[in-house]
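Take a look at the structures listed below.
Any read-out appearing in this document is the output of simple, stated calculations on the displayed coordinates, not a laboratory observation. Just so it is clear, the model here is predicted, and its values are computed rather than measured.
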Structure P
Amino acid sequence: MMPLTWHHPHMPPIYELTRIEPAHIERLDHQGIFTTGLLLEVSETPTRRQSLADQVGADTTDVLMWRDEALMLNLAGFGPPEHHLMIQAGVEGLRDILDLDLDAFDERLRRAARELKVDPPSDLTLEGWWDQARTLEEE
């Protein structure tokens, strides 16, 4: 069963992606793709990724990188402050979450929160993101 990530009520706009060139954002916008949810939807399969890459003058590696970050932005309870915290922690997308075990993920985000002088997410939230990342994992 395919996770319906794009029905997320927040649906962050694509300009919140940090790993995408402004020119590509503009071209995606012209294609009517202005949220990360829509981006995930139109790049679901290798064929669709190739087609999207061709339409916006990118390559499929770029599209996969955007997907990776978009999936992270669509985690439950995730917004700009959480994105900022992840960037501070060196976590740029879903792959980075999947590469860490829960303790390492927890420690990295707590350290980032201290550096930014903000409250860290609750254990429940951190664990939720970590678990969700595993359910969204792609081939």
Structure Q
Amino acid sequence: MLLPDDPDWNGRIKNAATTKLSALLTGGVREIEYVYDIGDNWQHRVIIEKLKAAEPGATYPRFLGGERRCPPEDCGGYPGYYDFLDNIASKQSKKRKAALDWFGARYDPDEIGEQKIITALSRLAAEKGSSR
């Protein structure tokens, strides 16, 4: 989305489908901001804390760690997410049941699903290796 009369904003626009992280890093970028799901306005900021050479024999991308589970899809942005968290922690069983029924499963905000992330990254690495 280009904004009229705002060359600074327009200069930052990149096509995520064709922009490689290595090109951004080589250009000195150390912080990346993006919005996921414009309707819910999930704002993300990725900060590059440290760069180091790739380890010989290591498979990339790889999972280094994380905190907390992502919010459920279409929960209503951060206000809806906090309502959801309040409801699943509620002592009122009707509120808790309604929230979990809406989600469709048990929800632990501290469980990030590490194995699922590792599996997804392994698939990406396999696709990357087969496209060479």
To which of P, Q does the computed value -11500 (helix-only ellipticity at 222 nm (-39500 (n - 2.57) for each DSSP H run of 4 or more, over all residues; to 500)) belong?
Q
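Assign the value 103, calculated as volume of the Cα convex hull per residue in Å³, to the correct structure from P, Q.
Details: P: 103; Q: 163.
Derived from the structure labelled P.
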